[in-house]
1. Here relative contact order in percent (Cα under 8 Å, 6 or more apart) has been calculated and equals 12, so which of 1, 2, 3 was it run on?
2. As an exercise: log10 I(q)/I(0) by the Debye sum over Cα atoms at q = 0.13, 0.15 Å⁻¹, calculated from one structure in 1, 2, 3, equals -0.59, -0.76. Which structure is it?
3. Suppose helix-only ellipticity at 222 nm (-39500 (n - 2.57) for each DSSP H run of 4 or more, over all residues; to 500) works out to -29000; of 1, 2, 3, which structure was it derived from?
4. Given a computed value of 2.8 for distance in nm of label points 7 Å out along Cα→Cβ at positions 48 and 96, which structure among 1, 2, 3 does it belong to?
Structure 1
Amino acid sequence: MNNFESPLDFDIVNKMGDVEIVFSDLTEISQGGPKVGSISINGKMIKGRYGGPILIANSYIYAPAHIKRLLGTAFRLSSINAVTLEITYIGKSMNLIWLDKIEDNQIYFFEDINKIHLKCENL
C-alpha cells in the first residue's frame, strides 16, 4: 500500500498481476470527507460504491463498501474475488474504514481519520 493514501486521497488505478482495479465517479460523502465511487475489475463494474485505499492479496481485493443505514451511511469491509467478482462482507459497519495491512491471515484497519483506533478482522 502507498503510505500516502488516505480515505480522502487514494490511487484510482491499482494493478495485481494481470488484474486492473479502477475507481470512477468519485465523490466526497460529505464536505472534506472520504471519497467513494464505482469500482471496475478488468473493465467489469462491481455492484455498489466503494472507498479507498484498497488492499490486494491472494486474488482478493479488500475495500470499504459504502452502505446505507437507517440513519445515514457507513462503511463495511468487503472482500471481492478478482476472478469470480463475488463480494463478501466482513465484520460490522463503521463510520470509517482506513485499510492498513494484511498479516497472518488478518486485515488491519483504522476506524478514525487520525489513525488512533487500530482494529483487525480474520480473513
Structure 2
Amino acid sequence: MADEKRISQLMTTLNCSREEALDVLKADAEIDGGKRVEFDLSPEEEKRAKKYANVDTHKKPINFKPRERKPNELKEAIIAEIAQILTENVTFGAKNVEITNKNRMIAFSVGEKRFEFTLVEKRPPKNGG
C-alpha cells in the first residue's frame, strides 16, 4: 500500500503516467543500491567533475590598487597662491600655514584657533536629462 501511495504522489507531482512513476521508483532503488544508471556521468566525466568539486575556492584574488589621479595643475596653482596670500598679506595674522593636500586643502591657525581651507572644483552641469 505504501508503494501505491508513493506512485500516486509521483504521478500528481511529476504529472506523469503510472509507468513513468514506476520507472522513477525503479531508478531510485537502483541509485540507492549503488548501481549505475543510464543518466550517470561517464567515468571520465565523473573523474573530471570530482576534480573541479574539490577546489577550495573559486574566487579570483582581488588586487586593490588605488587609482592614481591626474594632477590638476590649476587647483595646485590656486592652493599655492592662497597659501602665499595667507602667509604674506593677511591682516588677521595667520600662522602655521601648511598645504596639507596640494590639490585641495590648506591648514592654518589664527591665534589659538585652527582652520582648514578646502578648495572644491565643481563638475560642469549635465546637458539635457
Structure 3
Amino acid sequence: MAVAVIVMPLAIRALGRAVPPAPSDALRFESLRAQYRSLELWSHLVAVVGMVGAGAWVFTHAGNTPWLLGVIFGWLVLAPVAFIAICTLPRGVSHWHGFWRFYELSYGISLRLLAPVYAFLCALGILSMTVILSRQ
C-alpha cells in the first residue's frame, strides 16, 4: 500500500517528461494553486482512505482473492476522483477543468496520458467490487 502511494507520484513525474502539459504562465499556475492546493492535499488523504477502506472491506467480506488488488488500485484512484468531482462540479464544470489543469501543471504531465490510465483504474475498481459483491 505504501509503495503505491509513494510510487504513483514518482511514476507520474517520470512520465511527465514524455507527455508534458501545455505550457502556462506562472501567474495562472499560482492562481490555480491558491484555489486548488488544499483540495489536492485532501484528495491524497481520500485516496489512502479509499484504498485502505475498500481493501479492508473486501478482505473481511470476501477473503484473499485476486480481485482484492483490483479493488485496492481502483479505489486508490476512484475515491479521490469522486471527491474532486463532489467538491468542484457543484460550482460548475469550469472548476472541474481548473482543478485538472492545476493537477497537470503541478505534476508536469498531460491529462492525455493520465485520463485513460485513471479511467482504466476506476473501471477496474468498479468491476472488481462488482465481481466480489456478485459472489456473496
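1. Numbers: 1: 15; 2: 12; 3: 37.
It traces back to 2.
2. Values: 1: -0.45, -0.61; 2: -0.84, -0.94; 3: -0.59, -0.76.
That value comes from structure 3.
3. Numbers: 1: 0; 2: -13500; 3: -29000.
Checking each candidate, the match is 3.
4. Values: 1: 2.1; 2: 6.9; 3: 2.8.
Derived from 3, not from the others.
Coordinate-derived values only; no laboratory data. Everything numeric in this text was worked out from a predicted model, so none of it was measured. Cβ atoms are built from the backbone, for glycine too; each structure is taken alone.
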